[in-house]
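Several structures are given next for inspection.
Since every read-out is calculated from the coordinates, none of them should be taken as a lab result. In this text, all values refer to a predicted model and were calculated from it rather than measured experimentally. Cβ atoms are built from the backbone, for glycine too; each structure is taken alone.
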Structure P
Amino acid sequence: MGIFIPRDFSNRVLDFLNGKTNLPFTQKEEIIASFYIFGKDHKVNGELEITNVKDIARKTMEQITRQVRIYANNPLSMNQESLRENFNKRSMQILIDSNNKNSNKKINFDTTKRISRDPTILSECYAWHLAYYKQDYFFKLFNPLRGTDLPPDLAEQLEGRMLMLGFNVKNSAKLTYDDPIIPFLQWLNEWAK
């Protein structure tokens, strides 16, 4: 899971964790878009795997819906200090995990980036903002992507994989793009460079 709109969302998460900003860190009219990619190593092959991904995607959507409902129906859960504390606990777990993997105490990757892009933290942020602004949202699941339908420089990364995108608007007609995949492909192209 990741957030690709707004482009600086991970920086906003870090500013929140470090106490430099408070929630909400998006504006009500600002689009928030999430992505989920399935079939990372071996792609999604055959009807059984497609059915399994659809089931995982459905459960993911249900989980987001539950999180939004919890936040919307329980004002105490909207408390940003308790959310910041939970995020800091998650950050500590990531840091400990990073240290355990690097027993020589040399960290060969950017732990800060890992924390700011952590799916658990991002999922909570996404649900919190949907509940806070009382926004509609939708998800679109794409069947295994064909290389011929993708920009050539992204075909190797995405061909044969399934993609689910989520937006904080009621439906795709509320977006300024002909297809919800367009902003994701633009972002991925920029990110990959």
Structure Q
Amino acid sequence: MSSLSPKANLKEINAYKKKINWGDVSTIYHMLSTSIGDLDGVLTHGFDSAYKQILNKNSWNLALLGASKSSDGSLQVKTKPQIVLRHEFNDMGYELHCYPAIEGEVVSQSMIDKGNCPFNNWSPEKTQMLFRINSLVAFAIYCFQNGDEADTALLKYAHYKVEELITILSESFQIIGVKGYNIAEFYQEIARKNGNILTQGA
């Protein structure tokens, strides 16, 4: 049976999962795969996500950032808005959180029409969580304990997709910090802790 390509996309990973499990796909795999599929289209979906909102330059404090229009009508800024990102793992799954920064200082409260904030209106309850991957924590534990090649590939794909979306942010923003474990580091931490438990129990 042929193995997956390291650069396999989500559709190929899902097809391989069905192939090696005779069409039987666990609920937890399906939940994670669906959530990653939503993430795949975070920039192209019709609905307005927090991720799309912060990339919309019309939501930025253009006067503060020294904005001007180029010959093709697009907005250009002299100074990129500063943000800090945080990888967040909880009962719901994985989330990427974003905080504006003012002169290197993280802002965690609402900022409405504040002259020194890089955004016109910053509301943590609406824009702090850029996106979520549901069930990722439970799936990572499952993957470590019982995962097959497709499970591991799905987790790696989630990691690379998040890193790709952070790279897109870095083109528009000055990211002055990224806090917390990324998905790969989180999985390694699960392995390390479980390894210690196994060692202690031996």
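Structure values in brief
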{"quantity": "Of the structures P, Q, the one that 30 was derived from, the read-out being relative contact order in percent (Cα under 8 Å, 6 or more apart)", "calculated": "P"}
{"quantity": "Given 9.2 for mean count of other Cβ atoms within 10 Å over residues 71-78, calculated: source structure among P, Q", "calculated": "Q"}
{"quantity": "Which entry (P, Q) yields the derived value 3.6 for distance in nm of label points 7 Å out along Cα→Cβ at positions 31 and 79", "calculated": "P"}
{"quantity": "Entry that produces 1.8 once distance in nm of label points 7 Å out along Cα→Cβ at positions 23 and 63 is calculated, selected from P, Q", "calculated": "P"}
{"quantity": "helix-only ellipticity at 222 nm (-39500 (n - 2.57) for each DSSP H run of 4 or more, over all residues; to 500) derived as -14000 - corresponding label from P, Q", "calculated": "Q"}
{"quantity": "Origin of the value 2.3, where distance in nm of label points 7 Å out along Cα→Cβ at positions 39 and 167 was derived from one of P, Q", "calculated": "P"}
{"quantity": "Comparison of P, Q by distance in nm of label points 7 Å out along Cα→Cβ at positions 7 and 143 - largest value held by", "calculated": "P"}
{"quantity": "Ranking P, Q by distance in nm of label points 7 Å out along Cα→Cβ at positions 95 and 135, the structure that comes out highest", "calculated": "P"}
{"quantity": "Rg and Dmax of the Cα atoms in Å derived as 17.5, 52 - corresponding label from P, Q", "calculated": "P"}
